[in-house]
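Read-outs throughout are calculated quantities, based only on the coordinates presented, and are distinct from any laboratory measurement. Note that the structure is predicted; figures quoted are calculated from it, not measured.
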Structure 1
Amino acid sequence: MSDVKVVRASDLPFKAIQGDGAQGLELARLYQHPDGAATLQLARVAPGGVSKRHAHEWDQANWISSGDAEVEVDGKVFRLGAGDSIVIPGGKPHSFSNPGETPLVLVAVLGPGAP
């Protein structure tokens, strides 16, 4: 990487994700290595919101920045709060939902192969 990249909180590139069961979900891609070795993004899930249930070939490591999460992985539900983390192996069906009353914000690091 030849240049330093700074993204201010006020300039986060959040995009609403719609369809396929997603509701109240926004993603902001902060960085993707040029050869696809790793991707860093933020997810924001509104109270009552949910990501679609999905699976992909790459591992996904998540750290909960704020709010409450219910993460379903391959039929098992994990309840997480601020400061907790979860690593989902590639190929495992999973989804995130926000059962709380405040937005859920999480940091995701996606392994090689993420688009």
Structure 2
Amino acid sequence: MVSPTFFVTFVAMTYNIQHIPDMQRFSLVLDGETAYLSYRLTPDSALDIRHTLVPPPLEGKGIASALVKAAYDYALAQGLTPMATCSYAVRWLQRHPEYQGVIGPDYKEEGTCSL
């Protein structure tokens, strides 16, 4: 099942981000490459981003940030707490305190994610 599309504008680019709840994933396809993030819903009503993946040809275009923003915007709209286990999402939350996110208990260190 695919839920409504999110359109996120980042640095003058608008990305067509799909939310796939059955897979607990937000993804986008650009130039034949797929970037995505994986999350899980926690028992304490949080959306925990566990992993982000942006293929090398898509790096440097703000895609990881757009994916994380779409996921956390969705979380807030659903009354969920933004949570981060993926190190990229941890840094994103630190740069965006307005989301009032928390670091997940499984977070290990910079450069890590948890699948």
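Here Kirkwood radius over Cα pairs in Å, for residues 24-87 alone was calculated and came to 13.1; which of the structures 1, 2 was it taken from?
Details: 1: 13.1; 2: 12.0.
This figure was derived from 1.
Rank structures 1, 2 by relative contact order in percent (Cα under 8 Å, 6 or more apart) and report only the one at the top, that is, the highest.
Values: 1: 30; 2: 19.
Top value of relative contact order in percent (Cα under 8 Å, 6 or more apart), among 1, 2, belongs to structure 1.
If helix-only ellipticity at 222 nm (-39500 (n - 2.57) for each DSSP H run of 4 or more, over all residues; to 500) is computed to be -6500, which of 1, 2 is the source?
Numbers: 1: 0; 2: -6500.
Working through the options, I get structure 2.
Out of 1, 2, choose the structure whose coordinates give Rg and Dmax of the Cα atoms in Å equal to 13.9, 43 when calculated. Let's see the in-between values first.
Details: 1: 13.9, 43; 2: 13.0, 38.
Of the structures listed, the value fits 1.
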